[in-house]
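> Presented below are the structures under discussion, each in the form of structure tokens.
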Structure 1
Amino acid sequence: MMLRTRVFMAALPVAVAAAASMAAERTDPPAPMFPDAGAFGVVVHTPFRAQALRDVNVQWVRVNVRWGNVEKESRGNYDWAGADELLNYYLDNGFHVMCVLTMEDLCPLYEADKDDKDVVIGAAVRWCGAAAARYAGKGILWELGNEPEAFPMGGYWNDPVTYTKMATQAANAIKSSDATAKVAALSTAWMDKGFIEKTLEEGLLAGKSIDVLTYHGYHRHTLLPESGLAEDVGWLRGRIAEYAPQGHHVIAADSERGYAIVPFLEKKSRDSWRNLVYCESEQAAYCARHYLETIFLGVEIAVWYKDMRGENDFSLYYGTEEDPRGLRPMGHVYRNLASLLPDNPTLLRNGRYEVTISSAPHGDVELHVRSYLQNRDGTERLIAAAWNPLEAFDGRILDNRKRIRGDYYEAWRAVSEEDAVEVAASLHVNGLAQESIESVQRFNLLSKTTDAAYEEAAWSAGQGGGIECPVAVSPMPSIIVIRLK
């Protein structure tokens with residue numbers, strides 16, 4: 001049987017074969033809002049560990065300041081001591097800071113007025129404006145709340161009309177306090193199109209004070225991190241283009257995504273099964289694919305959940321610096337990929353070279369390929385990543401998934417020779433003259449050190465021009481780096 005390969009070319013906006021429907025969903029990103037930053041962020045749950053974050057090449061930190069922790073003695077009086085310590089620490093250590101103005105719980109001082117939305121929203125807005133005034137000019141990206149559907153503050157924020165009222169007023173207050181500040185809104189727990197559409201209809205972007213619309217990348221069509229992402233990001237950019245006032249620059253960003261590990265064959269609940277994996281190999285591969293797809297789409301910020309100390313094994317590190325186990329496999333992948341592609345994703349678009357992948361007959365699989373063109377100090381590198389989007393790890397492959405009374409149950413079996421988990425393929429690059437190539441290298445995402453990740457790769461002249469490079473394609477992405485003269 002001939003391999004049916006879905007060929008994705010980074011030089012084109014959509015898949016070449018069998019995916020023409022993506023054309024209406026995919027949109028190119030606008031000009032960069034944060035040109036001096038790449039996509040790699042992390043949710044900080046173990047604060048004041050700057051060196052550990054530098055060691056994995058984190059660029060953005062997502063931290064939170066809680067309303068009730070600041071306005072706690074009396075109405076209108078703010079104690080910034082804890083916020084000062086937290087925010088200034090990361091600013092002083094050179095990180096880009098996304099700060100969630102957390103309103104998951106009502107400030108206790110306003111408990112008596114909890115049924116009066118105007119009073120409560122007014123108080124929240126004043127607090128947001130005071131925060132922006134306190135840190136004016138420091139370049140903080142303020143995010144208005146976190147997952148309003150999941151943390152509605154007693155039914156306030158899961159109503160898109162109420163959320164919009166708060167967010168538009170808070171954004172105006174922030175801009176009044178600091179005209180240079182950037183403001184992010186939504187922070188939806190998934191690409192919640194109904195909620196998002198309603199906020200836009202209510203005028204979320206009308207006032208030109210909101211610069212970023214954030215979503216959380218947990219909710220894909222399948223467990224696979226790339227599933228539906230192009231369509232979702234294209235949809236959100238389309239809504240921005242429709243609702244943003246002319247001349248007002250608004251981008252889409254992913255402010256939280258991660259995968260937890262649960263015991264093998266444990267049932268997965270209906271609401272969270274897309275975020276649960278059974279092994280570290282799977283978790284590491286999905287981290288790589290999430291970033292490769294997100295960067296390919298030109299999404300400027302992608303925040304991974306989270307930094308340290310487990311919590312169902314979500315973390316890049318097993319523990320803190322004192323834990324001798326150090327980084328999880330996922331942590332090595334994050335560090336290596338962040339070292340390879342640290343640039344702003346909008347600056348990595350490959351519009352010059354056609355990159356495709358093909359394979360000898362080996363079953364009914366679809367291979368994905370993405371490419372990026374990088375310019376550093378006048379030297380160009382063409383970077384190609386390919387993967388096999390199977391659920392197959394550690395010698396096992398998913399046999400079936402069933403939903404029974406609200407839970408998902410999975411059956412896995414041993415990989416057989418017919419499964420084609422690792423496929424011998426050929427990477428083709430057209431439009432690239434052989435004499436322009438300085439080197440061709442493989443890049444190992446699981447390398448224990450970034451310096452050791454590179455090794456020379458074989459390549460040859462391609463039929464009809466360009467070059468070909470043999471590559472073994474598996475669920476963990478394979479990466480080829482072509483350095484140009």
Structure 2
Amino acid sequence: MKNLANKLALALFAFSLPILNAQEALPSAQAVIDHFIAATGGKAAWEARHSQVEHATIDFAAQGLKGTLTIYEAAPDKYLGVTELAGIGKISTGSNGEVAWENSALQGPRIKQGAERAEALREGDFNSPLHWQQIYLKGETVGSETVEGHDCYKIVFTPQEGKPMTEFYDKKSGLMIKTTATVSSQFGDVSAEILYDDYRKDGDLLSAHRLVNRAAQQEFVITIQSVDVNPDLPQDRFDLPPEIKALMNKPAVAAAPASPGSAVSPSESKLTIYMAGNPMANESYTVKKSDRGIEIDGSGSATVGTLKIDIARFYVRTDAKYEPIEAIAQAKLGTIPMDVAAVFRDGQVNNQIANGQGVQNKDIPVHSDAIVVNANLPLYPWTMLALRARLDTHEPQQFSVYVLGQAEVAATVVFKGREHVDFAGKSAELNHISASGSTPQGQPMGIDFWVDDNRRLIKIAVPSQAVEAYQEGFDPAAPAAVQSAAAPK
């Protein structure tokens with residue numbers, strides 16, 4: 001198990017394949033942990049420690065970025081880490097045993113949920129080696145592996161929520177050498193690793209003072225400068241920051257009216273996209289709606305000539321008033337990454353854009369209820385327009401559309417009425433919605449949607465690009481040549 005100095009670093013790990021020795025009699029996970037506890041000072045020394053403060057430096061050598069890190073911890077489950085990076089600002093993360101949160105100069109405050117919250121609460125558990133069996137469902141010694149020249153036992157810990165974590169302990173010294181895990185984050189799962197080195201004594205306990213972290217082709221080093229053992233911490237040290245309290249105390253917004261798509265199915269949907277009559281892309285996605293808001297999440301892939309596009313994820317989350325909270329795009333154009341993480345707040349969207357040449361931060365003004373889409377693929381984020389457009393009037397409706405990472409544009413939407421649409425082997429009565437406007441580059445653009453009474457996208461047409469998309473189970477009635485006005489038959 002990790003010692004107390006390593007909790008912040010557990011946010012980043014990478015996976016490595018084991019080299020097993022089937023002939024070796026493996027000790028139990030508890031025996032390996034007992035050896036680690038003894039090697040680092042003994043159970044009594046661990047039990048005597050009820051709080052600590054660590055002061056460290058953090059160094060992203062490849063980026064020329066340096067900063068400081070201060071970690072506050074207290075029994076039984078309190079944690080606060082404050083990182084300050086030159087040119088970026090302060091990043092704070094913490095847990096009071098119930099609420100796990102983060103507040104950064106780049107993205108503002110947020111409360112962790114789901115598996116990410118569960119991981120943060122586990123990492124905030126003080127003296128966890130003494131009671132790891134209360135934290136994890138099980139721990140198993142699964143083999144041996146040589147790590148950084150150390151002959152190690154490999155232990156896999158399985159939590160009740162989240163992904164398993166793997167730790168490697170030197171067979172002779174008992175010290176932990178490496179941890180690997182797949183960690184949940186607001187940008188999806190991240191596989192990474194941390195290496196522990198330069199063990200020194202602070203008080204009666206031995207702990208690693210150099211932690212090398214690797215993830216997503218990045219590396220940074222945390223160097224512990226000093227450790228204060230059992231300091232007198234202010235009573236409010238682990239109180240939730242005002243920004244986090246404001247999020248928790250934010251009044252619940254009323255659910256959207258029934259007419260804009262109240263019957264959204266949470267099941268997976270799939271679109272096949274054709275260009276000039278030839279299939280060129282596939283998208284899979286889900287739409288989840290609750291009284292707290294709406295989430296659209298999915299992935300896809302496309303082939304245009306010799307060019308391949310892989311959409312690992314495109315995610316949009318809004319509140320119940322359809323006001324966007326965050327959006328994430330993770331894609332590759334060939335081998336070129338096209339990643340954007342966007343956070344919406346107070347009429348602005350902060351974008352972190354990564355295209356293989358570093359990360360660019362870009363703030364763009366947006367309307368609070370803008371619809372978030374991508375410049376081209378995927379098409380499924382337009383579901384948000386299908387949910388919001390009124391189907392009880394033929395009058396033009398005005399919407400703001402935010403093209404992720406680029407700019408906001410205006411769109412005019414018109415409900416054309418119910419139409420009979422033929423598909424392969426069947427037909428359907430669908431609602432036809434037409435949207436028109438211009439791209440951020442000023443090019444005119446029109447897109448037509450046919451949706452069922454649950455606001456599910458059944459057919460999409462972009463005539464200017466000779467593109468059509470069809471929901472799974474609704475194949476084109478004929479070769480998918482785009483008709484002049486993309487009109488149904």
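What follows draws every value from the coordinates through simple rules; no lab data is involved. For clarity, every value in this text was computed on a predicted model and none was experimentally measured. Cβ atoms are built from the backbone, for glycine too; each structure is taken alone.
> When distance in nm of label points 7 Å out along Cα→Cβ at positions 68 and 228 is calculated, the result is 1.2; to which of the structures 1, 2 does this value belong? Spell out each step's value before the answer.
Values: 1: 3.3; 2: 1.2.
Here the read-out was taken from 2.
> If you work out relative contact order in percent (Cα under 8 Å, 6 or more apart) for 1, 2, which one comes out largest?
Answer by largest value of relative contact order in percent (Cα under 8 Å, 6 or more apart): 1.
> Compute mean projected area of the Cα convex hull in nm² for each of 1, 2 and report the one that scores greatest. Let's see the in-between values first.
Working: 1: 23.9; 2: 26.0.
Looking at the calculated values, the largest one is 2.
> Oh, and also: Who wins on distance in nm of label points 7 Å out along Cα→Cβ at positions 404 and 420 among 1, 2, i.e. which is largest? Don't jump to the answer; show the numbers that get you there.
Numbers: 1: 3.2; 2: 3.9.
Once distance in nm of label points 7 Å out along Cα→Cβ at positions 404 and 420 is tallied for 1, 2, the winner is 2.
> Follow-up question, since we're still on this one. Which of 1, 2 yields -2500 for helix-only ellipticity at 222 nm (-39500 (n - 2.57) for each DSSP H run of 4 or more, over all residues; to 500), as computed?
2
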